[in-house]
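Read the figures in this text as sums done on the coordinates, not as results from a lab. Please read these numbers as outputs of a predicted model, since none were measured by experiment. Cβ atoms are built from the backbone, for glycine too; each structure is taken alone.
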Structure 1
Amino acid sequence: MSAVGEELAVSTPQTGVSGVLDTLYAIAALLFAWQVLHWIAGGLVLPSPLGAANRLALIAADPEFAGHAWETGRAFATALLISLIGGLGLGVLLGVHRLSSEVAEPMLVALYSMPKITLYPVILLLFGLGISAKIAFGALHGIIPVIMFSMNAVRNIRPVYLRSARAMRLAALQTGLHVMVPATLPEIVSGFRLGFALTLLGTLIGEMFASQRGIGYMLLKAMESNEPTTITALALLLIVFATCASWILLAIDNRLHRRT
C-alpha cells in the first residue's frame, strides 16, 4: 500500500470518531446553555432539561398520546409524500422547458416568501376542518422548495452530459436513468431536506389552528393553559425527531455531493 493509501486508511476512522465527538460536544454545550438559562430565568419561565425530559416521559406514557402522535404522523406523512412527489414532478417538467421555468421562478419565489398563514382561511374553505386541511397546509409549505430545487437541478445539467448521451445514442429512458438522475440527485435531495422541515412545520401549524387532535393541538392547549414544562417537552420531542431526520438526509446529501 502506498503512503497516501496508508494515510487515508488511518485518517478515515479518526475523522469519523472526531465527527461523533464534535456532535457530542455540541449537544453537551447546548444542554449546559439550556441549564444556565433555566437557572437565570427560573422554572416558571424555562424548565430544566431534566424536567422537560421527565415531563416528556409522562406525556408519552399517557394512553391518549398515541392517538395524538398517530394523527400528526399520518397527516405529516401524507403531506410529505405530496410535497416530494408533486414537487419533483412539477420541478422536472418546469426545468425541462426553460421558458416555463423562467416564467414560474419569480412566482414561486414570491409565493415562498409569503407568510402561509394568510392563506389558511382559503385552505379551510376548500378542505374544511379536519385532517385534509392539515395535509394541504403542510404540503403547501413543503412543495415549493422541492419544486425550485428540482427545477434548478434539471435546468443546470451540464450540456456535455446530454451531448454525450446523444453521441452514445441513448434512448430517452436510458438518458433519464443514467444521465439526468445522477446529475440532478444531489440538488434534489437538498430540496427534500428543506421540504421535510417545512412540511412538518406546516402540519403542526395546521393542527394548532383547526384540529382537535395531534401534537400541534397539544402544544396549543399547553400554551392556553400556561404550561411551560409541557410546551418545552413537546418542543423537545419535535426537535429530536426533526434533528435525527435532518442528520440522515444530510448524510445522504453529503455523500451524493462527494460523488459528483
Structure 2
Amino acid sequence: MSTDISILLPTRGRSDMLMRSLTSLRDLATDFSTIEILFGMDKDDAVGLENMLHHVTPWIKTHNIAHKIVIFEPMGYHNLHRYINGLAENKNSQSNWLFFWTDLGIMKTQGWDTYIRAKTGEFKLLSVVTHNEHPYSIFPIIPCEWYETLGHISQHSLNDAWVSSIAYALDIFERLPVYCDHERFDLTGTNNDDTYQRRIVLEGDPSNPLDFNYPEIVRSRMNDAGKLAQWLQDVKNQDMSFFRECCDGTRDPWVKMRANDPNQQVTATLKTD
C-alpha cells in the first residue's frame, strides 16, 4: 500500500501525552489508511518502551495503523535532528510527505490530512497554525524529495527553525488552515517532566559552535538551501529568482517571515552568511 504521509514521532518517557497525541491525529483524520507513524525511541527509555508495548502497540493494532518503531542509542534533545533524520530514513519509500510531530502535539482540525494531500506534487514547506501564530512551521511538513535530495532533513536540533528559514529563503513556505496545540511547559505550563527539564536549546549564543546562528552552521543551512534551489530549478523547472536575489543581497529573505510573525516571536534576524 502506498503512503501519503509519514509521521515522524520521536518520544521519550511520556505515556498519557503520547496516547492523547496519537488519538487526536487518528480521530480527526479523514483517511488514516495511507498514513504511517514512525516512532523514535531510546533504548534506555524504560517508561516509554513499557508504554509502547502494553498500551500504544495494542491501540495501533486495533486500528490497523501502519507503523515502525526505530530504537536509537540515547542522543539527547540537542541531537533531535539525528532522530528525525533517522526516522526519515525508515519511511515508506513511496511516501509523499514527511510530517514531524511530537508527543506534546495535539491536533485540533478535522480533516487535517486532506489539506496536506491537496498539496501533493508541490514542493513546499507546509505549516500548521500553533501557539501565538509562530512564523516557523513548528510541526514541519515537507515533501519527501527534500530528504531525498539532501540526505537529511535538518542539521541542527532546531528542526523547525532550520527548515523554515530555508523555506522562506526559497519562497516555498505555505501555512495551512490546520490548528494544533503544542503542550510544552514553557508554552502551556504543563508537562514539566524529566524529558523537558533535560532539553538543551542551542540558540542565542552565536559564539557557541553548536548554536543555530554560529557562522559555520548558518553556512551549512544556506548550502542546503542552495542544493534545494538547484534541484527545484533543474527538476521542477521552478523560477528561483527570489532565492538568487536573496543571495546577492537585493532582496530581504525574511520579509515574508516577518509578515507571518504578528506577535514578534522571532526577535533576531536570521543570517545567510
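Assign the value 1.06, calculated as Rg/Rh (Cα atoms, Kirkwood Rh), to the correct structure from 1, 2. That value comes from structure 1. Consider the structures 1, 2: one of them gives -10000 for helix-only ellipticity at 222 nm (-39500 (n - 2.57) for each DSSP H run of 4 or more, over all residues; to 500) as calculated from the coordinates. Say which. Corresponding structure: 2. Which one of 1, 2 has mean count of other Cβ atoms within 10 Å over residues 31-38, as calculated from the coordinates, equal to 18.9? Going through each structure in turn, the value belongs to 2. Work out distance in nm of label points 7 Å out along Cα→Cβ at positions 23 and 183 for each of structures 1, 2, then name the structure with the largest result. Going through 1, 2 one by one, distance in nm of label points 7 Å out along Cα→Cβ at positions 23 and 183 is largest in 1.
For distance in nm of label points 7 Å out along Cα→Cβ at positions 39 and 119, the highest value in the series 1, 2 is held by structure 1. Among candidates 1, 2, the computation of relative contact order in percent (Cα under 8 Å, 6 or more apart) that gave 25 used structure 1. Taking distance in nm of label points 7 Å out along Cα→Cβ at positions 47 and 231 as the measure, the highest value among 1, 2 is held by 2. For Cα Rg over 2.2 N^0.38 Å, for residues 87-134 alone, the highest value in the series 1, 2 is held by structure 1.
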